Structure 1
Amino acid sequence: MKKSIYPPGSTVGVMGGGQLGRMFTLVARRMGYRIHSFSPDADSPAGQVADVEIAAPYEDEAAVSAFAKGVDVLTFEFENIPARTIEWCAAICETRPSGSVLHITQNRLREKEFLAGAGLPIAPFKAVGTAEDLAEAIRKIGAPAVLKSTAFGYDGKGQHALFHGDDPTRVWGATLGSQAVLEKFVPFVKELSVIVARGADGSVAAYPVCQNIHRNHILDVTIVPAGIDESVRRTAREIALTVAEKLELVGLMAVEMFLLEKGDILINELAPRPHNSGHFSFDACITSQFEQQLRAVCGLTLGSTDLLRPAAMANLLGDLWEGREPNWTAALESPMVKLHLYGKTAPRKGRKMGHLLAFGDTAAEAEETVRRARGRLSPAGTASRSSLFSPR
């Protein structure tokens with residue numbers, strides 16, 4: 001039976017078995033909840049710490065339905081769940097966020113059309129379905145631009161930069177060949193994100209604005225608080241809260257944004273779940289993003305998002321292993337550094353295996369500390385910077 005509040009002792013289902021589900025599960029169990037995880041993979045990071053792990057395809061209706069019958073409320077650590085799977089669950093148990101929120105955010109075109117329809121700031125874009133559509137979109141939007149697939153777009157997947165003189169037919173045939181979005185490249189000066197929560201009662205809470213630095217299209221370092229003017233900080237926060245309200249979100253969401261040179265902000269992407277850029281909150285805020293997700297979906301009062309100290313997070317990718325175990329002792333020489341590993345047994349290039357979190361008296365000091373700590377993990381180090389978009 002569906003209800004609005006699910007107190008400790010209730011069973012929460014998590015769709016997806018990755019590190020976001022793992023960190024959510026650790027927090028939820030600490031607070032007295034039982035957690036059941038569902039993903040196609042056995043011994044997943046989330047499943048390792050859940051009360052019950054179900055490993056079955058998302059397309060297995062019998063397994064999905066049995067899973068939904070065993071939980072009181074369902075949430076997600078991964079938005080790219082098949083729509084039919086979500087429908088099966090919603091017919092049996094409370095799902096938060098709703099299937100409609102996931103339907104919008106798991107498709108770039110639907111997401112951009114929603115944001116544009118809500119009057120929220122985004123870069124110019126055009127839907128593209130053929131090479132001819134692409135040529136027309138380039139004529140209208142101009143170059144440089146970014147061609148993006150409509151689905152499965154995290155960590156830079158399904159993206160291709162277009163420049164003046166590129167042949168639309170060649171680009172289309174070589175990259176996508178299916179529904180896509182052409183988005184005008186905006187000359188941003190910083191990438192920002194805001195983690196926002198909204199409860200079933202309409203209450204909202206936003207975390208401090210993060211500054212994000214990407215490397216090879218993957219988040220490399222997050223710095224909190226972001227080095228921005230107070231007016232920009234207020235605008236970013238208000239944009240994130242407005243998105244949550246317009247979507248009627250119940251749960252947690254990351255709103256990724258571009259900061260332009262003159263102080264304007266454009267929304268880049270939405271993620272209706274905990275987010276890599278919010279990992280700092282696990283140690284650096286009164287309420288972590290994972291506890292906040294739990295509070296929101298279970299109908300509890302939202303927790304304080306106050307930042308305890310300036311902090312910086314650095315991702316640890318599988319590249320760091322390179323046939324040898326990273327030097328954890330060296331990385332943890334500083335007492336201001338914390339280590340989080342995700343329980344993944346197979347390091348691969350570009351795979352997120354964990355992160356380091358460092359504190360400082362200032363955000364710049366925290367960034368320097370976390371980069372130095374990560375650099376000690378291997379002789380090569382990983383302290384270099386690069387932008388999400390690097391013109392040739």
Structure 2
Amino acid sequence: MKKLILTAFLFVSIITTNVLADIKMGIILGFTGPIESLTPAMAGSAELAFKEASDSGSLLGGKRISVERADSTCVDSAAATTAAEGLVSNGVVAIMGADCSGVTGAIATNVAVPNGVVMISPSATSPGLTTLDDKGFFFRTAPSDARGGQILADITKDRKVKSVAITYTNNDYGKGLADVYAAAVKAHGIKVTTTAAHEDGKADYSAEVATLASAGGDAVAVIGYLDQGGKGIIQGSLDSGAFDTFILSDGMIGQSLVDTFGKSLSKSFGSLPGSTGKGAGIFAKVAKAGGIDSSGPYTGESYDAAALITLAMQAGGKADRATIQQNVMSVANAPGKKIYPGDLKKALDLLAKGKAINYEGATGVEFTDVGEAFGSFLEKEVRGGKFKTKKQR
């Protein structure tokens with residue numbers, strides 16, 4: 001009987017030890033809120049990379065990663081901060097996220113940086129984050145809106161738009177991108193008839209649409225969120241006949257928008273970070289095999305953010321917060337063997353042998369000296385009931 005009890009105790013102890021040996025990772029995204037239709041595929045893509053590293057058997061001698069999700073809400077900084085504090089207190093060694101710029105800055109400033117936790121955001125694009133006092137703990141695989149606004153303006157010019165009204169969601173992301181876009185279209189000789197903020201969470205946007213309509217324009221640039229105010233602006237514009245051409249920021253591009261408005265978006269276009277390069281094609285196949293729809297915004301960036309975290313640990317030989325921070329830049333940039341989605345085992349094995357890698361990933365990752373992606377952009381338009389890529393910019 002004593003032997004049986006001892007055996008059972010040892011079995012439970014082994015199981016408990018194995019569970020405790022898991023490397024804890026956090027994913028914080030807006031699972032509720034104005035981009036909730038986008039975040040499942042983003043989270044799934046990140047978890048795909050974490051699983052790939054775990055299943056390889058090569059991560060720090062066979063370690064596995066366990067993931068804890070938290071809700072940033074995208075818009076409520078206090079709630080996002082509380083959620084992030086929960087992740088940190090539960091012992092995560094790094095955070096994939098957050099998503100929207102305002103909550104990302106709040107989490108970095110109030111939680112991640114003070115606790116020495118690396119954050120790699122796949123989608124926070126505000127130019128203000130470039131100069132965040134992050135002590136080297138904040139990175140992003142999405143490029144800044146300082147470039148994104150210029151790209152969207154270039155597309156607007158090429159589409160022969162002569163005048164545009166601009167509406168933006170009233171937060172860091174919306175105002176930052178609107179400012180860059182407005183300046184860039186003016187530089188192209190395009191008339192900006194008005195620039196007006198809108199608040200998310202309203203049931204009716206007829207007043208905002210009336211303001212835009214009275215100013216006029218060939219099109220309205222909607223810089224916002226597809227599940228919130230941006231969607232309401234489009235609905236009000238179509239209902240009133242004020243506009244039928246919409247210039248869409250990255251936060252507005254998602255299949256749910258086309259599902260809602262269908263052919264009414266046939267004249268509309270926009271842009272979002274992305275690539276048509278080698279890594280993007282490979283990622284599409286890897287994601288499909290993993291049951292992930294990679295066609296939505298920021299899926300490749302999410303996979304890349306998670307992959308960089310695992311590779312940084314391997315490069316330093318430890319699963320701790322400081323090691324990740326010290327090694328992200330070295331695995332992200334040249335020199336070294338180029339690594340693409342699905343190559344994580346190869347990368348982990350190379351790093352274990354002391355070899356250098358250059359993680360290209362799904363999006364052609366290359367970090368600036370402050371740890372943000374140079375990035376490329378995709379020009380998007382609606383064709384055949386879907387957002388389609390016209391070309392890379």
* Structure fact -> Ranked by distance in nm of label points 7 Å out along Cα→Cβ at positions 312 and 376, the structure on top of 1, 2 with the greatest value is 2
* To do: For helix-only ellipticity at 222 nm (-39500 (n - 2.57) for each DSSP H run of 4 or more, over all residues; to 500), the calculated result is -13500, so let me know which of 1, 2 that is.
  => 2
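From which structure (1, 2) was relative contact order in percent (Cα under 8 Å, 6 or more apart) calculated, if the value obtained is 14? Write down the numbers at each step before the final one.
Numbers: 1: 14; 2: 18.
Clearly, the read-out refers to 1.
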* Structure fact -> distance in nm of label points 7 Å out along Cα→Cβ at positions 184 and 208: greatest across 1, 2 for structure 1
* Structure fact -> Across 1, 2, Cα Rg over 2.2 N^0.38 Å reaches its greatest value in structure 2
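A value of 145 was computed for volume of the Cα convex hull per residue in Å³, for residues 144-231 alone; which of 1, 2 is the source structure?
Details: 1: 145; 2: 80.
The structure behind it is 1.
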* Here distance in nm of label points 7 Å out along Cα→Cβ at positions 128 and 256 has been calculated and equals 2.5, so which of 1, 2 was it run on? -> 2
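Where a number appears in this text, it was derived from the coordinates with a stated rule and is not lab data. Just so we're clear, the structure is a prediction, and the values are computed from it rather than from any experiment. Cβ atoms are built from the backbone, for glycine too; each structure is taken alone.
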